[in-house]
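Participant: These are the structures in question, set out in turn.
The numbers here are math on the coordinates, done by the rules we state, and not lab data. Nothing here was measured: the structure is a model prediction, and the numbers come from that model. Cβ atoms are built from the backbone, for glycine too; each structure is taken alone.
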Structure 1
């Protein structure tokens, strides 16, 4: 096969990914996109007559359906509806990072009104691609530490949004502490990491520090993609449990991750409730549905003329502990009364 033919096939494959992405998200959002009511109509009157806004969506992997629905609900409450005054330009990968810079540049060339970037893996390429197109991020860990913004109160430039946590290190450490409470005999724990991710090292250091304090040995297990989940877990020896870095890769492929844990009958703690809803054992983190609704508010403010750099970054104020009794019984674990009493939700 000639180099030209190879290149042509690659371009066709990339185009196919974008088409599938568009169809998938259009399917997920269709039920809500054309619903309007008193609240939506009232907000719609504040929009310029006949104005159609274009929003670029940049993400490492497809977000969970519930997140997209929360975002869509937040936009609808502010008078935006697909097909009426809103058009989307979707760009997301299968969980890899390689194409994100290219996709960010495409959105800039399309002259979208705002780029909605998911997580640091989407926000950093968007920031590098433009200093003029407004950027709203959602689900970013440690935005100051990774150099995305200089300050939470004054993000500056053309970017602002919602931080999923202001300290990725502290969040990882807290999950290790909860794991020790879940398994008091915990001696060795593995942490699945995703080295290319901007906050991977920060999270790993936080988990290692907490593990040392608790007298637990932590083993970092790097994975590059979802195909590595099962082999990485199968290679572990004398491990009492598993946690993972909070990255879009794991969220996107959470069903495969949870299934791999179940096959090994390993206790695991996850970063958000969507893992528990997929059959995972336990999760601790902020309520991300609220974050995606808040992202809609930021998009609305930017489209109405606010400068992103003048809008303080929203920080999480509440965190939720979700546990799955059914999964615990399947692997022979029992949650302590203390954990059960503190849980925000118990899946039976």
Structure 2
């Protein structure tokens, strides 16, 4: 394996000069041309980890998402990636598949790779209290963190959140306005999922609608979960006329369950999702859902990390809050 000394010897410059040019510094045009040509000739590959140890900068951000199989999260990654790249950063991505233990392993991996900032989305899956001490370790070392879809729970990090309660309450109001009285809700066990359930209950109360306990279920944020919960709701005599789900995948699953039971959407049952992921564009009928401003959220999260990295200040954590917009289409 070639070394910086091989490059320097061939380019007839000092190892220090070669290292600076290969790290991105301009240097003299003639020296730069010789160093780059020499590196190519000997097949030199820069050791980024060693460079990070020397400089204290890795130019890496860490992104944790609950489930990369959900089209919502690749979209978030792409947007975070695009903003980060524009500022000279790369993104390490990890999908926990809703497992708190996987989130812990990811954070330890981030420590090994010396990430300079972290965006952690825990909107779905298990509660991740076990991560809180590790988040605090990062913050104590000056590494900024943005927590998404979960409460701070004493972690002095910035928080990005959707106003879930208000969004789902508005969705109930819409369904009520078009004549629905028997409305069901499939939420999830995560903090965001439980907030969406709270919004459902609040909306039902605000519009004088009674809640059937059998119509309030907990799902697992997947299409299969939506199918199984949908069958439970729609195969009974007392089936609801509308179903609100905590994400779009479960909504797609409920629609499939309705088709399996030969029910028409929205004539027999209306379905309303949450997220407005790419998948909703291909649903038949087109899915009515609550759209999250993903582009703005991603840009704000990365900007916040970069501001804190530049200032080396992780004090005074802030809350960035966003509304979800009701997108009325064909399913409700």
Structure 3
């Protein structure tokens, strides 16, 4: 697949999701960045802004097998990965696959499941395999987890552990629509839900071809150093207890390649890195108790770090 094909594919996906989600093309573009990097997405926002709808629209747009799993406190790991049972007809043990054996898994309200169940996703999200009764089984490619989380309701929820947060490629917030966008929303959903008639605009095979193409996007040595400077600065910041891991550094690098390709360039520019800093890195750092008491949040710290670093300048 050529670089121009990736740009055209990305435009089709964004336009398709835009038929359902009003006025959030920038959020859709960032989600597409994660998909092209085979990364998993955590959509965190208040109730009713369209988290689940956006996840479903993206899943339908890229085709493949889609499964939805509602996370609840009584959900078991076997409900996610499947079970091994004895088939009396054949006289053999067989594996009954769980919903995780799909191209796109929508993990709705993931923080309502217990840590034991959440941990069932760790191997799958990182290795794209599932181990059941000692057997390691591969997952379909592409394999993407689109998870939603409500940060407002704390009762009956279990915070995601740092190890699992770090496995999400990026975290997104949708936000409230503007007045004109909300009027358009009412008109668009008045007679029918456009999600019900949404059709795929690509295939898993084309998506995997695009994944390979974006890895060829050029990243200048100075921009590589710039990315490393950003992540290393989080580890030395006086308000940060736990900085960005090397996995986060690589995620920012890959995301910059994907964004450049979506925007029709064969090379990364500093603005690509700046745009992706908060969604890719903010959920990967842990602030000190003192910083949290002062009302600081991770997104502010990432913005301050990026603003305080020298930006590579193209040589004439």
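Participant: Identify the structure, out of 1, 2, 3, from whose coordinates semi-axes √(5λ) of the Cα gyration tensor in Å was calculated to give 31, 24, 22.
Facilitator: Traced to structure 3.
Participant: As an exercise: P(r) over Cα pairs in 10 Å bins from 0, in percent, for residues 94-141 alone, calculated from one structure in 1, 2, 3, equals 26, 60, 14. Which structure is it?
Facilitator: This figure was derived from 2.
Participant: Suppose you compute mean count of other Cβ atoms within 10 Å over residues 182-189 for every structure in 1, 2, 3: which one lands on 15.4?
Facilitator: Only structure 1 yields this read-out.
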